[in-house]
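Given below, in the form of C-alpha cells, are the structures.
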Structure 1
Amino acid sequence: MKKIAVIHDWLVTYAGAERVLEQILEVYPEADLFSIVDFLPSDERGFILNKPVKTSFIQKWPKAKNNYRSYLPLMPLAVEQFDLSEYDLIISSSHAVAKAVLTGPDQLHISYVHSPIRYAWDLQHQYLRESGLNKGLKGWVAKYLLHRIRKWDVGTANRVDVFVANSNFIKRRIEKVYRRESDVIFPPVSVDEFDLFEDKEEFYLTASRMVPYKKMDMIVEAFAQMPEKKLRVIGTGPDFEKIKKVAQCYSNIELLGYQPFSVLKESMQKAKGFMFAAEEDFGITPVEAQACGTPVIGFGKGGLLDTVIDGKTGIYFKEQTMGSLMEAINRFEQVKFEPQVIRNHALQFSNEVFKQKFSDFVEQEWGKFQEKLND
C-alpha cells in the first residue's frame, strides 16, 4: 500500500484552495498533511479531518500568525526542509510554494496548481500598487525579492512529475511560466448546498469581497447609470466605504454589507442575474449562482470561460468597463434563460465529480509511474 503525503501552502482560513484540499483529503484520508504554517482555529479543523499538520520553522517565528505573508522570501527555504523521503506519492495543493517540495526518483509528485505565484508573475504590478510598494526603497526591495522568487519558481517546476490545473486559464499560465503541460480538473463547488429556484424577482445580485480587482465599484457605478434596474450588493472589504458613497445616492442600489450564508443563498436564488466582473483563475460564486438556476453576467476572461456558457447560462462582457457591462445587461434582458438547464450545467462542478475525476487521474498516473519503475 502506497504511503501518501499532501502538502498545502498555508492553513489560515477556509477558502477556495482549502475546498480543494478538503476533497483531496476525503479521497485520501490516510495521507499525512504538511503546510508552511497552520493557524487554523481548533473549531475550524473539520475540513482537514482534524489531522495533525507538520509545519515549517516559520510556524514559530515572531508575528507569523498575522503576518505569515511577510515571510514569503523565506518560504522557498522552508518548503525544502520537509522530509518526504518515506512517502511514495506526494500531492501538492499549490498557489505559492507547495509544488517545490523535494522528492526523489522513486516518488511520484502530482501538483494541483491553483495558480503560479500570482503576485510574482502577471499580477506583480497590481500587487505592488495595491500594497503601496510600487515606488521608493521598499518598492525596489519588493521588486528584487519578487525577481528572485520568479527565478526560483521556474527552477522548481522540474520537481513536479505531473501538473494539474484548476482551469484552462491556469493551464495556459502553467505553460507560459513553466513551459509544462497540465491536465485540467475543475475545483469542487458545493452545488448541493444551493437549490434550484425558478421564480426569479426583478433585481440583479453581486456578492464578493470588496477589493479592487473584483471591480465591485464598476458594477455599482453602472447601475447608478441605469436607475430603472435594481441591484443588490452583498459583501465587505477595503472598498466598502468607497462603494457606499456611490450606492447611498441611488434608490435602485441596495448595499447589504456582510450577510450570513442563508441570506446570500436566498438572494442568489431569487436574483434574475448574478453580476461578476473579476478576472478569476476559476471563480466559485458564478457556479453557486448557476446551481440556483440563476444566469451570470460576467467578464469573459479567465476561469469564467470554463464555468459559464455565453447565451445559455449567462452573458459575457468583453471589457472591464461600465459601457461593456451595461451593453451586456441589455443583451442579457433579450435572452430567455432556462433555470433547470443552468443548474444542470453547474452540477458538473460538484464535490463528488471532483473527487471521482481526481481519484481516477491520480490512480492512472500512479499506474504509469509504476510501469516506468518496473521497466
Structure 2
Amino acid sequence: MLDKKIALIHEWLVTYAGSESVVEQILALYPQSDLFTLVDFLPDSQRPLIQNKTATTSFIQKLPWAKKKYRSYLPLMPLAVEQFDVSAYDVVISSSHAVAKGVLTGPNQLHICYCHSPMRYAWDLYHQYLNESGLKTGFGGAIAKLILHYIRLWDYQSAQRVDHFVANSRYIARRIKKVYGREAHVIHPPVNTQQFALCQQKDNYYLTASRMVPYKKINLIVEAFATMPDKRLVVAGDGPDFEKIKRLATPNIELVGYQSNDALVAYMQKAKAFIFAAEEDFGIMPVEAQACGTPVLAYGKGGVLDSVIDQKTGLFFDRQDVTSLTECVQRFERTADQFDPFIIHQHAQTFSNENFRLAFEHYVADKIREGFSRT
C-alpha cells in the first residue's frame, strides 16, 4: 500500500462518534492518505484523533449557518461531493452513511466504500421521516418529497460507481443488497474494548445508556421496569426525551443523566445486565458492555445479532414491547448463573480496534491484488 496514493472521503467532521472512529482507524492504517469532507468543524481537542489532518472541504463549508445547519444543505450534498477532484489518487476509500460514496472516480482507480448505512430517511424510513418532520402534507411536504425522490435516484446511481462495498454488519449488508442491488463484505466497526476492563463481581441492578431520542426506545425499557418494582434499573444519558422518560420512572428506576466515560464504564462493569431495545445498524454500546463482562438483553433485530451470542453473551427479545422485554428479564433471572463474565469479555475482544484494522487492511490489499475488477 505504501506505493499507492489514497484519498479518504467522509461526510462531515463535526463531532467524534461511531463513524468517526472508523475514519480514525483507517487513518491509522494509511497515515499518508489525504482527507476530504463536506464540512469540517471538528473541535481542536478531537483533531488528534484524525492525526491533526487538514481536510479538504466542499463549498458547503462556507455557506451561511453551515456549522449548525449543515444537514439542511442535504439537497446540495450530491453536487458538493462530486466537486472533489480525486483523480490523482490510486485508491479512494469512502466512509459513507449519506453521500460520501458519490465521489467521482475513474476506471483506473479503486473505490472501496465502508457503508455505515444507506440513507435511511430516503429509503426505508422515508414515511417515518415525513411524519415526524410534519412534512406528510402541504407545500413543504411536496418540496420534501420531490427532494427525497431526487436524492433516491442519485443515491442508487452513485452506488453503482463504487467498486466494492464493505458493510458494518450483516443487517447493513442486506440493506445494501435491497437498496443498491450490490453485494457487501462485512467488517464490523472498531470498538475501543481496551477502555472496558473485565469485572466479574456484579451488583443487583440493570443498566441502559443512550441519548434519549425516540428510536432508542428508552421509554419502553423504563415502562417495562415500572412493572417489575423488585428489579432496579439505572438509566444513563440525556436528550430531548429526558423529562418525558423521567415522568415514567418509578422508585426502582434511577435516571442518572449524562455520565463521563469513566463513570459510565463503572456502571457497565457492575451491572448484572445491559438492556438494549433499539434496532441499530450495529450498536457500539452492547459490545462495550460485553467488554466489561456484562451480558446484554437486546431486541433481536439489526446489528446486535452480529455482536451478541444468544444464551452465551446475552439474550434476545422478539418485540419492542413491554411484555416481550419483561419476559426476557425473567428468563435472564432464571439463567443468570450460566453467563460467564470472562467468556463474554473475550467475545467482545473480537470487535477491537486492532481486529478492525487487520481485517480492513487485508481486504483492501486483496482488492488491490485482484485489480480494479467489480465483484
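A short reminder: the numbers here are calculations on the coordinates, not readings from a lab. These numbers were taken from a predicted model, which means no experiment stands behind them. Cβ atoms are built from the backbone, for glycine too; each structure is taken alone.
Of structures 1, 2, the largest value of FRET efficiency 1/(1 + (r/R0)^6) of positions 163 and 219 (r between Cβ atoms, R0 = 30 Å, to 0.05) belongs to 1. Match the computed value 3.2 of distance in nm of label points 7 Å out along Cα→Cβ at positions 75 and 299 to one of the structures 1, 2, and report its label. Of the structures listed, the value fits 2.
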